[in-house]
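Student: Listed after this line are the structures, all set down as structure tokens.
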Structure P
Amino acid sequence: MKQKSLDLEIVKIHDIQFGEKTEIKEHVLTIQKEELKKILECEEFSSVDIQLARPGESIRIIPVKDAIEPRIKPDSGEYFPGILGKYDSVGEGRTRVLEGCCVITTGRIVCFQEGLIDMNGPGTVHSIYSHMNNVVLVAEPAENLSPEEHEAAVRKAGLKMAHYLAKAGMEVEADEVRTYTLNKVDPKLPRLMYVNLVLAQGLLHDNYIYGEDAKKLQTMLMHPNEMMDGAIVSGNCVTACDKNTTYDHQNNPVVKDMYERHGKDLNFCGVISSPISTILAEKERGVMEILSIARLLDIDAIVVTEEGGGNPEADIMMIAEEAEKVGIKTVICVHENAGDDGSSEPLANSNPAADAVVTAGNNNEFIVLPPMKKTIGHLEAVDVLAGGVSDALQEDGSVRVRLAVIMDAASNLGITKLRAVTY
């Protein structure tokens with residue numbers, strides 16, 4: 001049987017600019033601004049603008065909704081299956097990637113659980129997006145647009161924008177090709193799976209798998225290449241520091257690390273994606289289905305990541321407890337809410353079975369971010385962002401906030417520089 005094999009054809013972007021034609025030359029992405037704006041205009045937006053934010057520039061982007069890496073299937077010209085594209089060749093064949101470039105969506109706040117990105121200063125230590133060439137969509141909602149309609153419109157516009165930019169990568173030669181396939185390996189190696197808990201809680205806390213709201217879906221077995229190929233799209237407004245953006249799903253570091261070790265010290269047997277519900281019965285069913293799949297495939301160990309915090313910590317602890325009971329070793333990846341000084345109980349729930357934990361750091365830690373020369377979006381939103389404080393905005397334009405408001409600062413996936421070491 002032929003295994004899925006995915007070639008990520010990497011086009012490295014070193015700079016971005018506006019120009020007469022959307023194209024890539026010598027690693028510079030040039031964007032025809034007015035053409036792109038016309039593609040994105042719709043009745044849900046009162047206005048649409050495109051702005052650029054490069055590493056090192058004195059720019060603050062706020063409130064940030066999502067981050068998306070431009071990717072496209074060059075053989076079909078499609079991407080984001082179930083939303084913009086079809087399902088043909090998902091997880092296999094060729095995918096062109098604009099590496100070093102990211103689409104960021106902003107505009108008037110949809111929900112308090114959004115975030116910020118600084119392109120300069122101390123905030124850059126905590127966000128991967130501070131080091132990318134960001135093409136920022138500023139989409140202001142039309143009057144009387146509901147939060148649900150607003151979120152949906154911004155989500156689709158961000159995907160359309162990423163797809164438009166990715167088309168420019170089809171005309172140039174790739175700088176590098178990275179191939180991902182789960183080849184057969186030594187059967188004596190331990191069999192591991194990745195359990196990807198996908199937030200699906202309603203109230204703007206949802207993700208989409210193949211275009212379908214994850215609340216409507218069951219726990220499912222997935223090939224890791226599907227995640228790399230746009231199968232999961234973020235539609236949630238969960239706290240910025242631990243939000244799994246669309247970019248994070250496309251570049252999931254757990255998937256990448258397990259691929260790197262496949263055939264060396266482990267046998268990577270795939271991904272289980274399971275919705276995180278607020279309902280106890282749904283949580284229990286998810287745990288049962290996760291373990292049913294893992295036991296059917298004779299799995300020795302699982303790595304589990306959550307999205308968000310608090311409520312989802314019940315899911316990971318239940319998984320750890322039940323998995324250990326049946327002899328499946330479990331590693332969980334979480335961030336902490338340990339209080340301003342780090343001395344508080346870090347998790348909303350805990351269990352003795354969860355004795356192998358990877359921490360992404362304490363998102364309650366305070367940081368002062370200096371004023372920037374330019375704000376893309378609405379600076380006043382900082383006073384209402386989840387995890388922040390009501391007087392975050394200072395008279396001099398600086399902001400005193402918790403790490404919680406910085407995009408990916410304490411990512412449960414580990415896309416962060418925060419960590420704890422046990423001595």
Structure Q
Amino acid sequence: MELGDTRHRQTSRFLWLYALAAAGGAVAYVPFLTLLLPVRVGELEATDTIGALAYIAFAGAISASISNIAFGWLSDITRNRRGWILAGLALSSVLLVSVRRTDSAAELLGVIVVWQIGLNMMLAPLAAWAGDCVPDEQKGRLGGLLAFAPALGALSGALVTIPGVADADARLSLVAAIVAICVLPVVLFGKPIAMPHLTAAPAASESDAAVAHRQPRSTVARMWLARLLVQIAEAALFAYLLVWFATIDADFGDNRTATVFTLVLGLSIPLAMLAGRWSDRNDRPLLPLAIGSGIGAAGLVIMGIADTLSSAIFGYVIFGLATSVFLALHSSQTLRFLPKPATRGRDLGIFNLTNTVPSLIMPWLTLALVPLFGFDALFLLLAGLAGIATVLLLTAKR
């Protein structure tokens with residue numbers, strides 16, 4: 001039972017079903033991009049798998065960036081989030097299954113570009129829907145629940161690749177089925193309480209100065225930049241964690257790396273829920289974000305000076321826990337600071353660039369530093385970026 005005034009509080013049913021749908025969004029791309037797509041690229045382009053995969057990843061990131069903004073904007077204009085979610089779910093599922101029917105890397109690239117369009121037709125309105133339905137006093141709780149998404153995304157990859165569970169064709173169909181099972185309940189049965197105050201335009205009697213004071217635009221810019229800086233570090237670790245561990249201990253293989261990665265994601269869930277609840281009770285949405293990026297910077301420093309496997313794992317666990325909590329809470333608290341409800345979907349699409357742009361920056365950053373100075377220099381630079389994010393958030397205005 002909810003305590004206090006429930007007239008402006010969303011139901012627990014909607015919050016949990018929405019978190020399940022967000023997890024379905026992660027299931028839609030995490031196992032495919034990290035496990036199933038590289039295998040298919042290797043089958044089609046065995047002589048240059050890395051090069052072909054790089055081109056496909058680049059084109060996919062561009063397609064995702066543009067389509068997320070576009071469909072967020074279209075859902076703003078039509079005021080029909082659920083319709084776009086259902087259409088995107090159907091289109092992305094059909095295209096995902098069709099990946100096995102491609103006959104060349106070029107054809108696969110085309111399918112991936114269109115698949116990203118369908119996927120973001122679902123993801124962009126889904127993200128904006130939370131802003132329409134979840135009031136500020138529950139956004140911390142929502143952020144805690146969103147921490148389930150990356151964990152379930154990683155878990156789904158482990159499940160569909162268990163030997164004997166499904167062949168290469170069936171794995172894609174299985175992923176599509178899991179996504180539908182996760183996303184459809186909130187669309188069909190969520191029944192959120194209407195929150196007109198979350199979608200209404202500012203009153204005509206309010207002066208521009210009053211609106212600017214209530215929703216400082218500088219804070220929006222700081223949150224965007226802070227997430228970008230943290231996501232650059234997150235993307236680098238996601239891509240090169242296994243390689244780095246192997247430079248310290250050659251026997252530390254992919255299974256042990258995956259175990260550490262999964263452990264971090266699992267432990268981050270209760271931490272994010274506790275931090276989210278605290279931020280709601282104390283009305284301090286930015287402080288947990290600043291603490292998360294600051295602790296993440298400390299973890300990167302530990303990684304940069306680590307010379308043993310135990311200290312390396314310890315540094316990564318500190319970094320991984322802190323940034324996982326940061327990213328989950330940031331996703332929900334961003335909705336608090338966006339200036340215009342009427343363009344919420346479009347604005348979230350612009351925030352989504354902080355998820356796609358790092359994948360374009362990170363490879364060049366790594367190539368510039370690691371061959372000459374080693375991973376130590378990379379981690380210390382990333383620690384500096386996370387430190388800047390901390391300063392941006394600590395000095396932001398409410």
Structure R
Amino acid sequence: MSISSPSENLSFSIYKLSRKLLAIIADLRLAIVLLLAIALFSISGTVIEQNQGISYYQENYPENPALWGFLTWQVLLNIGLDHVYTTWWFLSILVLFGTSLIACTFRRQLPALKAAKIWKYYRQPREFNKLALSAELSINGLSEIKENLGKKGYKIHHDNDVLYAQKGIIGRIGPIIVHIGMIVILLGAIWGAFTGFFAQEMIAEGETFTIKNFIEAGALTNLKKPQNFAVKVNDFRIDYTAQGAVDQFYSDLSIVNQEGQEVENKTIFVNQPLRYKGVTFYQTSWGIAGVKVQLNNSPIFQLPMAELETKGKGRIWGTWIPTTPDMTNGVSLITKDLQGTMFIYDMSGQLVGATRPGMPVEVNGVNLKVLDLIGSTGLQIKSDPGVPIVYLGFALLMVGVVMSYVSFSQVWVLEKDNATFVGGKTNRAQVAFEREIVTIINSLG
């Protein structure tokens with residue numbers, strides 16, 4: 001009797017534990033649960049606006065009343081539902097799901113493909129009894145069956161009085177391609193989360209900028225790397241409806257290289273972004289950056305305008321214009337859009353007039369002329385290096401799904417004692433397979 005050493009017992013225990021763990025990870029039920037979790041959190045990331053400021057979530061997810069009785073802005077931020085796709089727990093689910101797919105591929109799909117390639121001849125009539133479809137013919141028809149199977153695309157193996165034929169092995173490869181496609185998609189999503197970034201900029205018309213206001217960036221994103229291009233906002237304009245509401249807003253953007261040369265130009269609007277070297281510029285919002293004014297015959301000067309708090313009752317912008325050299329007196333200029341109508345209030349808050357660009361108005365003993373309102377464009381800027389990998393994964397997924405619909409069919413034929421035994425099986429399209437075999441049998445002379 002041999003006695004195992006403690007190290008051998010430990011190794012055997014680790015082996016058993018790893019096998020058990022692998023079986024759990026490769027379990028189809030676990031993969032389904034993980035896939036449902038990914039779908040659920042992906043939906044939450046679509047419903048809940050991502051990467052917004054704290055004030056946005058405080059306004060839309062107040063503590064009283066809490067959404068569904070529990071979802072407040074604090075809960076939302078603590079869990080990470082404001083940036084679902086880059087949270088550690090969402091990435092962990094992706095990694096676990098990918099691991100499950102890989103384990104399932106090696107434990108189930110590859111062995112199934114290997115088994116499909118292993119075959120043997122049936123040399124005894126009783127072997128045909130275990131097939132779902134079989135027939136005994138009182139003629140010697142092996143050669144004719146072989147010819148007909150060849151016409152229908154079967155790969156044939158023939159040895160004297162026995163024959164084996166198969167077709168549709170690609171149907172066994174399809175599920176493996178599906179798994180590979182899903183794994184590639186997950187790798188693309190993870191790579192994008194670690195190497196991409198998300199930024200927002202509010203840029204006045206005519207200004208040139210580099211990306212600085214990063215809201216979120218992956219752990220492997222090098223934000224300190226000098227940018228080899230800048231972006232110039234050539235023009236910003238808004239189209240209004242007949243009722244005066246904003247219909248669409250446009251930004252004419254130019255990509256400028258380090259030598260100051262324009263290398264790309266596009267007018268973007270909602271759902272029509274500009275893409276350059278993996279960075280995508282989306283049109284998301286707008287504002288009023290400043291106003292150009294002139295007092296009497298003074299030089300034209302530009303003042304900034306700021307958006308004022310309205311507690312959700314629309315958007316307005318305002319600025320203060322001094323009307324005396326010592327700035328002891330002045331007026332407030334208020335406007336709600338770029339269409340040109342502006343309202344003037346004195347220092348006591350009383351409305352003293354209205355004006356439009358180029359139309360002079362007298363206030364505090366001077367002629368005030370507003371020459372132009374300067375619009376600003378709100379840009380959402382994203383870089384996701386994982387997108388091409390995700391697209392490749394989806395392409396593999398679609399190809400694999402199509403391949404998976406191909407039936408894997410097998411046929412055995414035995415010619416013995418002036419009789420021919422025919423049988424076969426398939427993994428799908430059973431009725432079509434039966435009709436095919438019956439047609440071959442009926443065609444025998």
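Where a number appears in this text, it was derived from the coordinates with a stated rule and is not lab data. Keep in mind it's a predicted model, so treat the numbers as computed, not measured.
Student: Where does the value -6000 come from, among P, Q, R, when helix-only ellipticity at 222 nm (-39500 (n - 2.57) for each DSSP H run of 4 or more, over all residues; to 500) is the thing being computed?
Tutor: Structure of origin is P.
Student: Cα extents along the principal axes in Å computed as 123, 68, 51: which structure among P, Q, R?
Tutor: Computed on structure R.
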